[in-house]
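Each value in this text was obtained by applying a stated rule to the coordinates, not by laboratory testing. Quick caveat, the model's predicted, so the values are computed rather than measured. Cβ atoms are built from the backbone, for glycine too; each structure is taken alone.
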Structure I
Amino acid sequence: MECLRTLLLLLSFLASVPVASACPMVSGFPDFNCDGEFRVAVVGDSIVSGVGDSTHGNRGGYVLRTQAALPDSKVLNFGIPGLDTVQLLLNLNKAFSGRSYAALLEGLTRADLVVLDIGRNDFWSFGPPIQTLRRLRKARALIESGVAARAGHAPLVVTAVLLLPNRGTQGPWVQELNELIRSANGSSHPADLRFDKVSKTLLNEDRLHPTPAGFKAVAAVFLAYLRAAYPLHAAELRPDTDHDGLYDVYEGERYGTDPADSDTDDDGLLDGQDPSPAG
């Protein structure tokens, strides 16, 4: 009985010890916020929500197909038909102030990666594309600062280069916007998710929304990006200098470990595998 009591006390103690969860990979993807999950939030308009996806009742689109291909991850759809960048900024302010959009707030706060696939509806406001780019930058900055204030870290926010419509003057307007988005691409603020590579022959009769085959093609572009470009961005922005399985940015503030020492307490265990890495 005494041995059993001792064992139960030991198990209880171990359960209470904070374990350093290794950050770099979850389900094959970099865990950018080091929470043990890989989550992507896609924010945008009707193309994000899935209008035109007749296979799934005009819902889901490429986000649904990406989620189906990544069952061990979370790919969340925050698409609202008709949304433009003006309304997006209003929605984000409401979300981060706690007034509404609770699901959006939670999705952004827990996301490793946020994708902004929005801007084409700004055409109907008759403003120049440069104004839309400025609002996209504001939206990115608001997400980064808002999440950092709540969670102590910011997600990686990627601005998508938009799927091109094939109608009237909207097509050239979006093309001009896309050129501005691409020119703003940078290592800390990527704008290299190239949905514009999807053929316009895969659009519906409205010449704006993809067909089911078009959404499949967009999902293929997205999956390729997640598997190739996203890990490169994460490696640059979340270095693990000592290769202990913990990102440098979280070592001191979250675990009390030394980002230049893979075994901070010298007990023979890498910090990312150590139940008590700081000793």
Structure II
Amino acid sequence: MTILEVIILAIVEGITEFLPISSTGHMIIASTLMGIEKDPFVKLFEVSIQFGAILAVVVLYFRRFFKNLKFYAVLIAGFIPTGILGLLLKKRIDHLLENVEVVAISLLLGGIVLIFIDRLFSSDEKDDKTEVDYKTAFWIGLIQSISMVPGVSRSAATIIGGLTQKLTRKTAAEFSFFLAVPTMFAATCKSMWDEKALLVESADKIWLLLLGNGIAFVVAYFAMAGFVNFLNKNGFRIFGYYRIALGLTLIVLLQMGVPLQIVD
């Protein structure tokens, strides 16, 4: 990987990880356009830069993570469904990860949902909840499990799950960020543990991993802060149209015979 490729992929990860637009779809397009060959180190890099995005959540909401033990208990309640289903369905998930058509279709369908989501949940937010209890967290975790299908978007699934439980847009979005920490941390640690030998072999390239994480951290930090404000003012419609455009782009590329590669 070149330094430019590291920078671009890290920026893409930082922007898309917490927005309801699917980081997987964007990684596919970015990697394809740059012609990046999916060697073992590239796959390791694409997994490891999630640490930077995770750290951005902790720093941006530092006080919330050191508020009380109930905060962590609620996160665990939300993580349990995805953790269990992830272990049980790992082989099927890995199979889906090899199918770009699944990503394209998920983007399209998810985009249609986001276009109408504001109308479905258009009640006065003054009457909506601003606190997440255990039952609500568990339900959001169940909805989050749908995002194991590539292209669905973990962020979109969890925010919509929160809205179905009468959370305000802001609370739903922020809890989506919080729930990403244990979810992404577990998935990233598992992937890096599986590739621990490669990590040792690639010791001379550790600086590329650090650079990627640093960039992903900075970009994700500002992306999250801006997203909450944008969501409160404008809703989800623009993200819906964007997802549809992205899904159609993938379909066109597939029809043209362009070799698209899934990011693991």
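List of remarks:
- A value of 20 for relative contact order in percent (Cα under 8 Å, 6 or more apart), calculated from one of I, II, originates in structure I.
- If helix-only ellipticity at 222 nm (-39500 (n - 2.57) for each DSSP H run of 4 or more, over all residues; to 500) is computed and equals -13000, the structure in I, II: I
- Label whose coordinates, when P(r) over Cα pairs in 10 Å bins from 0, in percent is calculated, return 7, 27, 30, 19, 10, 5, 2, 0, 0 (choices I, II): I
- Origin of the value 9.5, where mean projected area of the Cα convex hull in nm², for residues 40-167 alone was derived from one of I, II: II
- When distance in nm of label points 7 Å out along Cα→Cβ at positions 32 and 232 is calculated for each of I, II, the greatest value falls to II.
- Comparison across structures I, II (criterion: distance in nm of label points 7 Å out along Cα→Cβ at positions 112 and 248) gives the highest value for I.
- For distance in nm of label points 7 Å out along Cα→Cβ at positions 64 and 136 computed as 1.2, the structure of I, II it came from: II
- Winner on mean count of other Cβ atoms within 10 Å over residues 56-63 once structures I, II are ranked, highest first: I
- Each of the structures I, II was assessed by Rg/Rh (Cα atoms, Kirkwood Rh), for residues 120-215 alone; the largest value belongs to II.
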